[in-house]
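Before anything else, here is the set of structures, which you'll find just below.
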Structure I
Amino acid sequence: MSIEPAWKQQNRIPRILIVDDDFEIATPVKFAMESLGYEVVHMPDGQSGITKLESYEPDLMVLDMMMPRQSGFLVLEHLRKTNRDRIRVIMVTGNEGERHQAYARMLGVDEYLHKPFSMEELKGHVQRLLDKPFPDGEAPSESS
C-alpha cells in the first residue's frame with residue numbers, strides 16, 4: 001500500500017522550495033517550476049532554507065550542495081533529524097565526487113543532478129517525484 005503526497009491529499013498546488021546561492025541557476029529554475037503551475041519559493045542559502053521549512057512545508061526541494069552559511073548536506077541532515085521524510089529532494093551540484101553523491105543518497109536524496117543540467121531533465125524529475133506516492137512505511141511525523 002502507498003500514501004499519496006500531501007498536495008494531492010490536501011487538493012492544493014504543489015509547493016517547491018529552491019535552496020541555492022547561485023541566482024543564475026535559481027532564477028530560471030524558479031521560472032520553469034512556476035511555468036508548470038507550482039508554487040515556488042527561493043532561499044539563497046542553507047540556513048534560510050532550514051528556517052523557511054518551518055513555515056512553508058514544501059512538497060519538493062531543489063537543493064544545491066555547496067552554499068555559504070550551511071551546505072545542502074546540513075539541510076538534508078536537518079530534514080532527517082526532524083522526520084520530514086515526505087519532502088522529495090533533488091540535489092544539484094557542480095561537484096563530480098562519487099563520495100558526495102553516495103552521502104546524499106544515504107541521506108535520502110531522490111535525484112542527484114550535475115550542473116549544468118537541462119531544464120527539461122529537471123522538469124521531468126520534478127513532475128515524476130511530485131506524482132510518486134510514498135511507501136506506507138514512510139509515515140510522517142505529527143509535529144503540527
Structure II
Amino acid sequence: MTSVLVDTNILIDVFGPETRFKEWSSEMILKLRPDCKFILTPIVWAELATMAPTEDALMFMLGRLELIREPLPFAAAYQAGLVHAAYRQAGGMRERTLPDFLIGAHAATRSHRLLTRDVSRYRTYFPHLEIISPDTHPLSS
C-alpha cells in the first residue's frame with residue numbers, strides 16, 4: 001500500500017465551497033483510497049483550522065478519509081528551510097511559501113506521493129517527488 005500526503009488545497013476543494021477543482025479532487029480521493037493510506041501533516045492541519053469551529057469538529061469532518069497523522073520530520077523542516085531560502089534568493093516574493101515547502105519536504109523526506117493541484121513550485125524544488133495533480137492525472141471523460 002502506498003502513502004499519499006494530501007495537500008491543503010485538495011481538502012478545501014472536497015470539504016469547502018464549490019471550486020473548479022472540486023470534482024477532480026473528490027474523484028482522486030475516491031480513486032486513490034482503496035490502494036493508499038492518506039497522510040496528514042501538522043502544516044495542513046494548521047491551514048485547515050478555520051474550516052471548522054473546533055478541532056473536534058475538524059477531526060469529525062475529515063474522519064471519513066482515515067487520514068494518518070504524521071509528525072513533521074526534523075529533516076523535512078531543515079530541507080524546507082533550505083529550499084525556501086533558495087526560492088527567496090532566486091527572487092521569489094510570495095510570503096506564504098514556507099508552509100508549501102514544509103509540505104513538499106515532508107512528502108519528499110518520507111517518500112510519500114503528494115496529492116495537490118499546485119504543481120509548479122513542488123516540481124521546481126522537489127524534482128524527485130511523485131506528484132498527483134490535475135496535470136499528471138486528468139479525469140477520464
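Annotations for the structure displayed:
- Each of I, II could give mean count of other Cβ atoms within 10 Å over residues 36-43, but the derived value 19.5 comes from II.
- Source structure (of I, II) for mean count of other Cβ atoms within 10 Å over residues 68-75, computed value 17.6: I
- Identity of the structure behind -14000 (criterion: helix-only ellipticity at 222 nm (-39500 (n - 2.57) for each DSSP H run of 4 or more, over all residues; to 500), calculated), options I, II: II
Quick note: the coordinates plus some simple rules give every number you see, no bench work behind them. Given the structure is predicted, the values throughout are model-derived calculations rather than measurements. Cβ atoms are built from the backbone, for glycine too; each structure is taken alone.
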